[in-house]
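Asks: Heads up, there are several structures right after this.
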Structure P
């Protein structure tokens with residue numbers, strides 16, 4: 001991000017004006033961290049004066065080098081956030097009574113050990129155990145709440161490999177969803193107590209022999225929303241036996257959260273993240289597939 005001051009002004013005041021924030025402590029943190037340069041040189045003094053003709057550059061903080069030791073790929077990290085790619089087969093968060101581990105536990109151990117107990121993480125949103133893709137974690141309850149307050153600003157896109165072919169190449173699926181006693185979610189035509197409105201946008205990307213690759217964009221984020229909507233359309237997600245997919249061959253569910261964008265909860269600067277389609281996502285073998293976790 002390039003900023004060209006129009007008047008002589010302190011670096012902190014310039015950033016406050018540019019970021020449209022009243023938080024001087026946030027701006028100070030950005031400067032002290034070394035994320036700002038003036039005329040190509042890093043400046044870490046908030047009272048440093050800049051003038052017309054100077055070129056001020058803000059570069060968002062990258063994940064630290066030691067993130068290579070993290071059990072999951074790190075897309076981004078700063079003092080407020082850590083954004084990683086979840087592997088299929090592991091819970092986002094282990095509920096009470098759940099056996100095994102979770103991404104939250106693995107990431108908490110990593111952050112705690114690296115910071116010697118100074119840092120914690122907080123769950124912002126979740127992906128089903130069988131689903132892979134981008135997940136955002138906050139480093140404080142305050143940041144967690146700030147993100148949730150602006151959740152409607154987020155944009156989430158998924159790759160879904162579905163059985164058959166949708167009748168239309170693109171469309172919007174909109175109805176009410178309820179969760180049954182068996183923890184399966186189903187749709188209803190009219191609102192009733194406990195029901196939540198679910199809106200899903202889809203677009204066909206590629207037609208294969210017996211399957212179709214679809215891009216899905218969520219307008220709401222209900223439990224199993226994409227899985228239920230694809231099944232209701234007559235095209236269950238490959239491997240999703242719970243919602244009607246062919247169960248002759250055991251295979252991983254082909255649903256991947258590949259895109260996530262939102263405004264940083266502190267700086268309000270737009271952040272955008274993408275991750276590649278998992279290896280073998282479009283290939284269906286005869287052998288059983290096993291999750292790593």
Structure Q
């Protein structure tokens with residue numbers, strides 16, 4: 001049992017690196033394709049890779065009507081999230097996006113649950129939210145008091161993404177009759193159908209223009225950041241419990257910052273680093 005836990009800890013750590021790397025992958029891919037093309041490529045390939053995993057895990061592909069309706073709504077939200085995720089990294093830096101969005105998501109989720117009456121706020125929660133707010137303001141570098149720098153469009157895209165993911169999480173949680181992995185498979189499947197029908201111009205995609213950098217980053221995004229990371233995360237919850245895997249989430253923003261510096265040459269500013277640490281502390285306090 002101990003060896004199994006150690007193995008899952010290693011697998012989860014690698015999964016979090018994969019999620020952090022997705023911000024770097026998206027930044028590179030923005031040079032080749034737009035947001036909707038990326039959604040189609042990413043989730044189309046991921047859905048295919050999930051089929052053998054679901055079969056090996058002996059999960060049923062059956063889905064009830066209620067869950068299918070939730071999948072449809074969730075798919076629309078996912079497309080909107082991915083669009084702002086992609087636009088933010090296109091115009092901004094992968095390090096800021098990876099730090100800001102991944103730390104804001106649990107904070108915004110908590111706030112939404114309080115608004116919906118699903119959670120009660122304590123004095124410690126208020127204290128945590130204040131720390132989180134200071135952290136977010138530090139990442140946005142508000143202390144320079146330069147309104148033009150604070151209100152740049154990429155910051156808006158990142159904030160919108162951090163609001164859409166909690167909504168997606170809350171909506172998706174309403175489906176309880178099928179395995180999370182199977183739900184995710186149908187989520188990706190419906191997402192590419194809607195994305196392909198409504199947004200993708202297949203005639204404009206020039207496959208011959210894609211070099212090895214495109215395929216390496218798309219492969220990483222599909223296999224490491226999506227198929228592998230999501231599967232390990234869901235299995236980790238089953239094996240270790242939600243509490244056992246929640247702490248690993250904190251590796252994501254730091255891996256995004258580090259990988260952005262290594263592969264994109266982005267400067268790790270003190271404001272982003274300090275802000276990330278503060279928001280991670282806030283999230284830890286909220287999830288205590």
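Every read-out reported here was derived from the displayed coordinates using simple, explicitly stated rules and does not represent laboratory data. Computed from a prediction, not measured in an experiment: that's the story for all the values here. Cβ atoms are built from the backbone, for glycine too; each structure is taken alone.
Asks: Give the label, chosen from P, Q, of the structure having the highest value of FRET efficiency 1/(1 + (r/R0)^6) of positions 137 and 177 (r between Cβ atoms, R0 = 25 Å, to 0.05).
Replies: P
Asks: Then there's this: For which of P, Q does relative contact order in percent (Cα under 8 Å, 6 or more apart), calculated from the coordinates, equal 45?
Replies: Checking each candidate, the match is Q.
Asks: Now a separate question. By the measure percent of Cα pairs over 31 Å apart, tell me the structure among P, Q with the highest figure.
Replies: Going through P, Q one by one, percent of Cα pairs over 31 Å apart is largest in P.
Asks: Then there's this: Among the shown structures P, Q, from which was the value -4500 of helix-only ellipticity at 222 nm (-39500 (n - 2.57) for each DSSP H run of 4 or more, over all residues; to 500) calculated?
Replies: Here the read-out was taken from P.
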